[in-house]
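Next come the structures, one after another.
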Structure P
Amino acid sequence: MTEIKGWHVFAGFSAVFGIIIAVNLALAYKAVATFPGLEVKNSYVASQTFDVERVAQTALGWDVSAVLEGHVLSLIILKDGAPIAPKIESATFGRATNIAFDETPTFTFDGDALRSKVVAGKGNWNLRLKARAEDGTLFQQRIIVTVKS
């Protein structure tokens, strides 16, 4: 049997902590590379009109939800309980933490909801929506999509 010497202990410690550091660096790189972490480009500029925009958007009285059934994304916008189809300025459907699978759905209104075919599966999905009301008010919101099997 070989005797354990100081350099053996040092080598073991170095190997274990080297692996831990390498894994942490790899995970940190993946986290930063796949999620931009930005909601707005300049938070100070966005904050200057936030309250006014929020009041105008709330005054619309819209009840907005999104449901994913298979590969069909349904965007339901209700005003006073009735479905409406405002002008969609932009919509981005994707994962909450990864922009690699983002797609831009093309919605069509069927009388009940705005629907679009998307490539999706199980998991946490978001719809980042900008829609324009008839009076010109911009509605913008990140909607958590309900996934139904």
Structure Q
Amino acid sequence: MAKDLEITLTDAPDAAATAAIADGLANYNASKGGLRDFRPLAVLVTDPDTGAVVGGLYGRTSLGVMFIDRFFLPEGLRGNRLGSRLLAMAEEEGRRRGCALAALFTLHFQAPGFYLKQGWDMAARLDIPLPGTTRMLMTKKLT
């Protein structure tokens, strides 16, 4: 059967394609692990005048782990504990959802110091092909 399948490489999968993969994996995980608890998570910062999202974070919770996929605040909103508040809100929601661990990736020029100050630990350093650039896996126990 595999020889009759078409394989496509793309940088723009449509929603149906990503849903087929995500749902297939979720079903498999549920059949093996007995749990299907994937939920998106976002903490958003909006401009009160326009209602536009200007920053925040988003990720997901699944199988007892909260993952932060992206976290961004414009430079003008940094340095006033707003980032700390957003991260604390996400961590609390992770706890509420039963997560024991949180995880994220950051680059050495992004915010590893910020996460360390918030009680996160450096779990791994990944040297990536871009010279002088290091990606870090950071984790925090939520329990």
Structure R
Amino acid sequence: MLQEGEKAPEFSLPDADGKTVSLTDFRGKKVVVYFYPKDNTPGCTTEACAFRDVYDDILAKGAVVLGISADSEQSHINFRKKFNLPFFLLSDKEKTVLQSFGAWGEKKMYGKSYMGILRSTFIIDEEGNVMKVFPKVSPREHAAEVLEVL
């Protein structure tokens, strides 16, 4: 997993509207990149809605939010519409960005190991460096934690 102080890997991914969004598009702003397992699941919905509820405060601090999962653009469209999510949802079907940030790895459930998305968040500063890493996230309180750091 990336560490604080490291340069964030550059990336370009499709958003829910099929537009390509790149990390460099936001140079000069802080960027909250949060990785989540799956659209429309309980924990991911809780986390996304928490970010939605404080999004105006995040914007006021000069930051933007990018949510990234391996879901399709169509899944993101439905998720965004259903919960009125105002921020970018990006599709990393090939899992290249997930891997470059260290957000893809071994998980365990009910005693079984499998590979999956590690719910994690990175705050990237105006110059593209990782300023804060949240390696394990509690969906309900996480947006408030991020806002506090910004």
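In this comparison of P, Q, R, the computed figure 0.65 for FRET efficiency 1/(1 + (r/R0)^6) of positions 16 and 56 (r between Cβ atoms, R0 = 30 Å, to 0.05) is attributed to Q. Structures P, Q, R were shown, and Kirkwood radius over Cα pairs in Å at 15.2 was computed from R. Determine which structure produced the value 1.9 for distance in nm of label points 7 Å out along Cα→Cβ at positions 104 and 120, calculated from the coordinates; the candidates are P, Q, R. It must be structure P, since only it matches. Ranked by mean count of other Cβ atoms within 10 Å over residues 8-15, structures P, Q, R are led by R, which has the greatest value. For the read-out relative contact order in percent (Cα under 8 Å, 6 or more apart), a value of 22 was computed from one structure; give its label from P, Q, R. Source structure: P.
Since every read-out is calculated from the coordinates, none of them should be taken as a lab result. Small disclaimer: the values here were computed from a predicted structure and weren't measured. Cβ atoms are built from the backbone, for glycine too; each structure is taken alone.
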